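*Asks:* Presented below are the structures under discussion, each in the form of structure tokens.
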Structure I
């Protein structure tokens, strides 16, 4: 009977419900931004409340919280299964993503309890240390989980020193039980920066948004239509006296370096306007996802350096990776990553090259780039929260490094970000 009661107590759904509401509090910033109703006060209160509850609870709640964070933040990853004829596997994919985060969180809370039992160390310290360092933990190379991101559209800052103050204040509040200690979070206050004049940033740039579905983009019958659209858009931008036109990722779904006729056409048009566009590149038998930069009848190619786990490069061991590729991707060969980051100069400004996923990777910010052109194809994941999470991550990096982003997107809105704010674009 005692074992039954213990099992019954352990299996109660209360810890699962509590974990869900913790994850919900840590997702308010994301879903309110997705719905277009983001407010810094609401985001601040929700994030602080959720972090307090998370720190104050045990490993069962931590497992549930991590599990639901995996669901609420990253369910969209499995949406790409639709295009590989595995739509039935979407719930399985979501569950597996959630389980990874659930087990990660559980292991941290379990270790915290062991340290408390053996060394009388407060479990709050290892828990807070994990939250502080979690942005450097990348399951299968996926690095979009950053706990401090919850404050990106709040009254508190996203820098590590600010997040440390927030966690320290919450620890004192839990230990001492006095609201006074929450006043310490005021030292993490970050005022909203003044918005610059948008015209200074967009007057010379044509930032292109497209709405081409994945099926249409890779349909060879429609290739001519895509090419005609690109050429017409370049001409229209030149007629408006724009100095640069930026197209989304893989706007031309061809190995452009092998198509001399297309290259010559684009080089000719670059005599009057600089062109930045996404297309494929073939190095002998090695496929790459690349950016082509045309300027003054010449061009350079910038290869994608950080590939999407599973989507472009399989992070599993070779034998297992080949098996997964054979089952899910018809034996397709992985893309190959570029060996070095690429900076290029257009009209007296130096830009860091980034293609979709990699713009949200810390690696792209080596050397603290002042300007970054990002090309994305969000068609794999729309409709979903993915474009919103991507934009919030770029706002995070803009605040952290001072980078200005020029983001051209397929299947969601394009925009420019400066000082952590969207200064151009309809979201």
Structure II
């Protein structure tokens, strides 16, 4: 039987992490987040706290990836720590809501920005969004090399574009009056803590992506070196880009103008270089969304493949194409379900909070898996295990933060939380069938 090729390097790992993480979040969520606070300083303080937690999460996933350097990432960690039932529920949630939903939502955002250049009336908007998913699925279908090259190229372009955006700001708006000190009452008068919860969820969403580097560990030349380096370098770049971009938005627009626009980057670019700048940012937003979708297809399809190979998912997904050496059926399943979600749900905003809530549940499980693996010495026979600094205090702090956000959201937005949890729990009857069949 054909096996997956081991071709991915540290550069590919960084490109994958950046490519997935920097989607449309930095272009679409800052204006929403501004509505929950009364000043830039509250906004940036919250961003920095989340960024610190995300870096800790990246270090935790780096250690897990070096202890179990196999294709499947979180699925492999959770299955090894808590058994096949937990592993199945994770994989099912990936396919049903966590990874396919962002692909659908980002395709919608990409189509929105394409409409900046040419009208997309009625069904044409949906057709374009579906076509984006189909084309990217084809890239991944015909070979890892093509999808990896695409990921490298788009990651370089969009990071370079955002860095250029920052540099242009420093040169063109140098000396312009700062709006960072402006204040405005929050749009929702729920109190600081209640407003903080949805803001945190949105900020976490813009950082999701680091967790998927380990999904393709089985196709890395040396995952015990590639994964830690990719996490540290990739997340450092992302945090620097995010903090710089948000500071620029608020410097130019201020609190009121930030809330009044859905495209703060384009508005700032228009002020810097006119309509050409706004068009360039629109292209960058399209590229960022497309790159994120490609990275998600590349990584998540390997989870379905790993589950099928372990005998707890559709057996047909345990298939590697003889010629292309990719898990082609798993790729097709991912793209098909992303298309279904796109057609049935149709709104980017509807999926962000639900996806993030589900992701946090499994972040909790993987952190608990780290403690279990440390105690049992899993993977230490290799002698090349990366270790999270400050153990156990730093991982405990991370765990407390995640669980606290989950509980707060479940309490203060319980109706939405019940609906989101229901999507995950649809896997219960399916898991009973598959695990019984396996036994």
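*Asks:* Comparing structures I, II by mean count of other Cβ atoms within 10 Å over residues 230-237, which one has the largest value?
*Replies:* Details: I: 17.2; II: 21.6.
Looking at the calculated values, the largest one is II.
*Asks:* Tell me which of I, II gives -13500 when you compute helix-only ellipticity at 222 nm (-39500 (n - 2.57) for each DSSP H run of 4 or more, over all residues; to 500).
*Replies:* So the calculation was done on I.
*Asks:* Please state which of the structures I, II yields 53, 15, 12 when Cα extents along the principal axes in Å, for residues 62-125 alone is computed from it.
*Replies:* Working: I: 53, 15, 12; II: 50, 23, 12.
Answer by label: I.
*Asks:* Out of I, II, which structure matches 14.1 when mean count of other Cβ atoms within 10 Å over residues 222-229 is calculated?
*Replies:* Details: I: 14.1; II: 21.2.
So the calculation was done on I.
*Asks:* Can you say which of I, II returns 3.2 when distance in nm of label points 7 Å out along Cα→Cβ at positions 94 and 166 is computed?
*Replies:* On the way: I: 2.6; II: 3.2.
Structure II accounts for this read-out.
*Asks:* Shifting gears a bit: Who wins on FRET efficiency 1/(1 + (r/R0)^6) of positions 158 and 238 (r between Cβ atoms, R0 = 35 Å, to 0.05) among I, II, i.e. which is largest? Display every interim value, and only then the final one.
*Replies:* Values: I: 0.35; II: 1.00.
With respect to FRET efficiency 1/(1 + (r/R0)^6) of positions 158 and 238 (r between Cβ atoms, R0 = 35 Å, to 0.05), the highest-scoring structure among I, II is II.
*Asks:* Right, another one. Suppose you compute Rg and Dmax of the Cα atoms in Å for every structure in I, II: which one lands on 21.0, 70?
*Replies:* Values: I: 23.5, 84; II: 21.0, 70.
Derived from II, not from the others.
*Asks:* Sticking with this structure for a sec: On mean count of other Cβ atoms within 10 Å over residues 54-61, which of the structures labelled I, II is highest? Walk me through the numbers on the way to the answer.
*Replies:* Details: I: 19.8; II: 23.9.
Structure II gives the largest value of mean count of other Cβ atoms within 10 Å over residues 54-61 among I, II.
*Asks:* Which one of I, II has relative contact order in percent (Cα under 8 Å, 6 or more apart), as calculated from the coordinates, equal to 13? Write out the running numbers ahead of the final one.
*Replies:* Working: I: 13; II: 36.
Of the structures listed, the value fits I.
*Asks:* Going by distance in nm of label points 7 Å out along Cα→Cβ at positions 142 and 414, which of structures I, II comes out largest?
*Replies:* Details: I: 2.9; II: 5.4.
For this comparison of distance in nm of label points 7 Å out along Cα→Cβ at positions 142 and 414, the top structure is II.
Read-outs throughout are calculated quantities, based only on the coordinates presented, and are distinct from any laboratory measurement. Keep in mind the model is a prediction, meaning the values are calculated, not measured. Cβ atoms are built from the backbone, for glycine too; each structure is taken alone.
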